[in-house]
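The structures considered in this document are given below.
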Structure 1
């Protein structure tokens with residue numbers, strides 16, 4: 001049936017135009033971000049119930065999630081504790097028995113039920129004497145309603161908002177689907193092995209089997225991935241068409257001197273990546289490359305060689321890091337490395353505007369304006385978000401390097417790149433990215449991987465321990481200190497919340513640990529300490545004047561102290577796996593074997609399973625896959641920071657093959673343009 005008075009695209013018809021959707025229902029739908037017919041038709045059920053076969057009440061089992069159908073025999077609200085607590089109870093009956101449904105401290109539930117109503121209830125059975133479900137999901141079936149929509153089928157269960165009945169929303173979807181299904185168009189790019197889009201939308205809501213529901217989800221997920229890949233690859237195609245690559249492949253003059261002065265040789269993996277980068281930086285198209293390498297794999301040296309390629313051709317280089325600690329460490333390393341090469345290195349952070357001129361011994365303080373003047377020789381600028389600010393406008397910017405890209409927003413990356421005339425871009429991360437996530441977030445970048453650690457490193461051994469083992473752990477640290485080593489101890493928060501049993505705080509534990517490790521000097525580091533004090537503490541730790549560093553996760557990235565061989569992380573269950581792996585990467589950077597101890601009071605199986613993964617492997621890529629599986633991409637990367645797209649149907653944990661297919665489809669399509 002065609003619908004009169006609809007927009008040019010009927011799927012954009014406002015839901016307020018649909019019969020039965022008044023102002024109150026429209027407001028409820030709006031809270032679910034449902035405004036148009038298309039929004040409603042793409043409102044994904046969160047699960048399905050097989051209502052072809054209900055269990056009788058007498059058949060329910062303790063601890064089992066089940067759906068029953070019965071009539072309300074009695075219902076009532078009971079208040080106690082002077083009216084501050086309540087329980088509303090509904091007693092359902094069928095021909096086999098009674099089921100008690102209870103809602104604690106939700107007295108308003110009373111207005112939704114009446115004796116004699118036919119009710120579906122879904123939940124986990126908590127007791128058998130009497131049979132009881134607490135806080136079940138329920139549907140009241142109204143007289144005269146088309147029961148076939150709700151019963152004797154696999155029924156969709158939708159995300160709801162307060163006051164919106166499940167059965168009403170299901171009936172609305174049923175009606176709108178039948179009125180507008182014919183207007184659902186087939187996208188240009190799809191695969192013949194998948195159901196058509198209109199058919200997929202129908203199967204999404206009212207499948208004849210669970211396999212149909214999954215087939216529909218995959219089809220609609222593929223459409224999402226195609227749209228996403230098209231935007232990503234079109235951006236890359238426009239770059240290739242409009243931008244001319246700067247000649248930054250270098251002359252090898254400075255790189256030869258630099259490599260000869262290093263106290264170690266590059267690994268084969270580093271050498272391979274540098275060949276890829278040199279080819280990119282000498283091509284007609286600006287380099288856009290993502291460099292992944294596990295903690296300690298030597299990405300910074302690769303960045304140094306890449307910077308030298310651009311500098312050899314007379315171009316400036318900008319390297320952006322997420323924290324002042326990491327930026328300062330990079331500055332110290334590059335200043336040491338580039339001193340004999342007479343290359344200008346500057347530090348630009350919120351606390352430091354400029355630091356040095358030529359070499360480590362030159363204490364001159366040029367102004368920022370002079371530092372960015374075209375009359376100055378090629379310069380390496382190292383900084384934090386300060387590089388994104390308008391005051392930083394370098395001339396002849398040939399290369400942008402972004403370290404720990406996942407800590408920045410996509411917009412920040414683009415803003416820094418726009419400061420030059422299409423400079424080359426090298427994005428680095430020590431948090432290995434699962435391939436499906438990489439193709440989604442960084443699909444416009446070529447990818448390189450350093451999958452080899454430098455020779456001569458000690459092994460890292462990881463242990464999960466309960467809190468009652470702390471005295472033995474402190475003894476172990478004292479033993480390592482007497483052997484000449486150093487240690488980190490990490491806590492999840494800065495200050496004590498004052499709540500008994502809450503997370504441990506670094507400031508409170510610092511006072512205790514100073515006494516425990518006396519007379520050995522102990523340092524404190526967290527995000528609220530002033531930049532000068534942070535640098536003072538880190539310098540003391542680097543030079544072995546501080547034996548134990550008590551810190552928050554501020555040390556997560558970039559801190560490199562080869563003599564530190566012990567890492568203790570308390571309340572480790574509160575950190576993500578990738579973050580724990582990053583923290584663990586602060587040790588194992590010297591020749592000595594290192595030890596990471598994950599301390600947790602948690603007794604639940606899920607927390608122990610997560611931590612066991614770190615005890616079993618040091619492979620960052622395996623850990624990243626597990627972190628994605630357990631936490632999802634939004635929480636893993638931080639949706640706001642990463643630019644992670646919102647996906648209705650796609651699942652980056654299980655849909656890697658769909659991402660690959662979408663990428664291939666789009667690539668083939670764009671190649672014909």
Structure 2
């Protein structure tokens with residue numbers, strides 16, 4: 001069996017299962033092997049019920065002592081109880097509404113069962129245990145949990161991946177000197193350890209190897225892109241347009257010293273006979289948009305076109321309104337291209353941009369698609385709320401001839417990390433907020449005290465203000481996110497905001513509906529917006545004064561800081577209230593950092609320090625930049641090592657290294673995934 005074979009060739013996969021796998025992005029055996037567990041469940045093996053801890057999931061070998069008569073609870077549930085002997089202690093197995101379960105067990109027979117432990121009046125109770133057959137038992141039992149869709153079950157995924165692993169031996173594809181230097185397990189062992197870990201140590205070794213593999217390939221892409229840029233630095237030497245002074249003088253505010261410094265760096269780049277390739281990092285509300293418009297204005301007045309990309313339609317609309325207000329008086333023609341634009345208008349705009357009738361095109365990432373052609377593109381500016389992917393950066397360079405590229409991010413990234421993330425970019429930092437921005441008072445409160453938070457929110461609404469409520473972060477599953485936001489919406493509407501206009505916002509809504517809700521919120525028609533993190537980057541609502549974040553312990557500090565930046569944009573005193581389960585010192589420390597600082601760069605540094613190289617469990621199925629297992633923040637030390645070794649491989653004259661380099665680059669060109677097999 002070959003890893004590139006269709007997934008349908010695996011025993012047990014029929015047409016229906018194949019279709020569901022395809023919907024998960026699994027088309028080949030390779031895709032199946034790269035579909036890593038989203039999480040792991042630890043199950044302890046215990047010989048005696050005295051070894052059980054409350055809430056722990058355990059596997060225990062025990063003997064049936066007695067089968068008790070079923071009982072009925074007050075709410076009419078049937079409780080079936082079997083008494084087991086676990087060592088010299090008794091263990092009570094309880095099932096709800098499963099009276100048939102007693103038929104599976106016989107007195108004096110031995111069974112291996114698994115379930116969660118709780119204590120009722122000092123009795124150890126195992127709730128809804130399942131019988132295990134033919135399961136190897138050791139001190140560590142680690143059960144992989146996969147992201148599921150449709151008819152897929154965890155057991156089915158486990159069996160399908162086991163079947164594939166039984167028939168395949170995966171070839172090593174890192175240079176031998178790297179594997180030896182870092183004492184990595186082989187690629188074959190790593191894949192098996194991540195899908196079928198025998199213990200924590202094996203799982204950790206597998207994860208480290210595969211994370212390195214991803215970050216090594218990521219670094220190679222960055223370095224190859226940088227090399228391409230350096231070899232093709234034939235840019236357009238733009239002049240400083242005479243109209244630029246008038247434009248700056250006509251701004252409705254004065255630029256900060258930091259903004260002025262960054263504008264100067266950009267204009268120096270624009271004058272050079274080499275393509276600009278610059279990242280502008282700025283904290284929430286630091287005024288990146290005006291910097292982008294100044295850069296764009298100078299290019300347009302040199303006779304070239306500009307493209308300004310935003311991550312969401314809401315933000316694209318906001319940039320469009322701002323650009324029209326500032327640029328049209330200087331005879332700059334601005335148009336908006338997003339999914340909400342009618343097909344007829346899209347066609348007209350595409351023709352106008354191709355014919356050079358539009359100076360500045362603003363929109364979502366759709367504007368760099370192949371069917372959008374520019375007559376004379378001089379600059380592309382991308383405003384991305386998170387890290388901007390290597391693949392997208394590469395696409396930008398191929399969109400025009402020697403044009404300038406400006407990438408902006410509102411996610412403050414520590415300098416040390418930025419050098420590795422953006423090795424192909426020059427970096428400018430706006431480290432000063434414009435005058436007039438309100439300091440946001442931040443508080444964290446235990447979830448048991450949240451009624452006080454919502455009473456305060458109501459008092460703010462009574463004073464004429466508006467409120468954001470962000471629902472708990474759930475795994476990257478649209479159905480669960482929808483359920484989460486709907487539950488919170490119903491709860492706060494019924495308990496706290498009975499006679500107040502409340503709307504909810506989530507990712508499954510169409511762009512048109514999302515935009516309508518945000519516009520109504522902006523106009524003050526909606527007083528409370530209950531939302532998922534889609535509002536992390538959104539329209540400017542100066543009247544919104546309170547940001548409430550439920551289950552704040554589940555969010556990263558950088559994301560909490562982004563969400564907080566939605567308030568404090570007007571003349572009113574603003575507040576961010578973090579409702580959290582304070583169960584550990586780390587959670588408390590993270591909340592204190594948010595409470596004590598409004599500096600995004602400081603917060604990012606602290607986040608990096610606290611998170612370190614990451615937890616062992618709880619990995620996302622799909623991360624930023626196409627990464628699956630590695631996290632560019634959590635795995636900074638691994639990223640540094642991978643970057644060093646990628647540079648060494650790219651510069652190597654060794655025949656084997658050159659062969660491996662060419663094979664890796666070929667695979668990377670064919671795939672967006674960074675774990676590639678030969």
When FRET efficiency 1/(1 + (r/R0)^6) of positions 317 and 437 (r between Cβ atoms, R0 = 30 Å, to 0.05) is calculated for structures 1, 2, the one with the largest value is 2
Output 25.0 (mean count of other Cβ atoms within 10 Å over residues 581-588, calculated) maps, among 1, 2, to structure 1
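Work out the source of 4.0 here, i.e. which of 1, 2 gives that when distance in nm of label points 7 Å out along Cα→Cβ at positions 245 and 653 is computed. Walk me through the intermediate numbers first.
On the way: 1: 4.0; 2: 5.5.
It was calculated from structure 1.
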Note: semi-axes √(5λ) of the Cα gyration tensor in Å at 54, 35, 21, derived from one of structures 1, 2, originates from structure 1
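Assign the value 8.4, calculated as mean count of other Cβ atoms within 10 Å over residues 69-76, to the correct structure from 1, 2. Could you put the intermediate results ahead of the total?
Numbers: 1: 16.2; 2: 8.4.
This value belongs to structure 2.
A value of 0.25 was derived for FRET efficiency 1/(1 + (r/R0)^6) of positions 117 and 509 (r between Cβ atoms, R0 = 35 Å, to 0.05); which structure in 1, 2 was it taken from? Can you show the working numbers first?
Working: 1: 0.05; 2: 0.25.
Structure 2 accounts for this read-out.
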When 1, 2 are compared on Rg/Rh (Cα atoms, Kirkwood Rh), for residues 493-540 alone, the highest value belongs to 1
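Read the figures in this text as sums done on the coordinates, not as results from a lab. The structure displayed is predicted, hence computed values, not measured ones. Cβ atoms are built from the backbone, for glycine too; each structure is taken alone.
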